[in-house]
1. Compare relative contact order in percent (Cα under 8 Å, 6 or more apart) across structures I, II and report the one with the greatest value.
2. Identify which of structures I, II gives the largest calculated value of mean count of other Cβ atoms within 10 Å over residues 48-55.
3. Using helix-only ellipticity at 222 nm (-39500 (n - 2.57) for each DSSP H run of 4 or more, over all residues; to 500) as the calculated read-out, with 0 as its value, let me know the right label among I, II.
4. When distance in nm of label points 7 Å out along Cα→Cβ at positions 40 and 88 is calculated, the result is 2.0; to which of the structures I, II does this value belong?
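Values quoted throughout were computed directly from the atomic coordinates according to the rules given, and no laboratory measurement underlies them. What you are looking at is a predicted structure, and each value in this text was computed from that prediction instead of being measured. Cβ atoms are built from the backbone, for glycine too; each structure is taken alone.
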Structure I
């Protein structure tokens with residue numbers, strides 16, 4: 001996968017329109033539905049990875065890396081399983097996830113976000 005915004009150029013991409021190839025979510029991460037997800041790699045900045053992630057139609061679990069994201073389109077309910085609370089996110093919302101946080105993402109239609117993450 002090539003980076004859309006390599007470190008050696010001043011470039012712009014439309015996060016809302018960039019193509020994201022979707023694949024089935026691994027069965028062990030699926031709670032319900034037939035979710036599909038994909039990533040478009042933007043590049044790296046200051047040692048962190050940046051990209052666009054999209055998830056469609058279902059409920060999935062994940063263990064997060066250290067991440068900051070901005071929702072571009074769609075929505076999700078993000079359950080923070082270790083904190084016993086949920087956050088609903090939609091376009092324009094910004095959220096921080098701490099590494100190791102166990103989450104459950106409920107997505108009726110889709111969510112597309114731009115993220116910056118570090119391991």
Structure II
């Protein structure tokens with residue numbers, strides 16, 4: 001029997017109280033939103049097979065349908081994932097830069113507070 005890995009998924013929330021991931025996800029049509037949700041649930045189950053590192057501790061989960069959707073996240077240890085945002089292949093480089101900046105902000109505010117703060121549980 002394979003060991004059960006459960007990963008906690010949180011959404012990064014910026015200083016203004018906004019989750020960039022939730023904001024992006026809300027703009028998607030219902031079918032795409034459902035497919036993104038399934039992909040995030042796979043992360044929660046420990047399945048990172050469709051993810052690759054894009055530098056500075058940020059990962060890109062690739063969803064190969066439509067315009068090539070992407071979900072950006074950082075791993076805080078082995079069992080905590082912080083969703084940083086989403087996008088498409090067309091805007092990939094800008095989305096990666098935004099996710100990297102959010103990850104740096106998350107790490108900086110976490111170090112100051114000594115915890116993971118006000119991030120939203122998925």
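1. II
2. Once mean count of other Cβ atoms within 10 Å over residues 48-55 is worked out for each structure, I has the highest.
3. I
4. II
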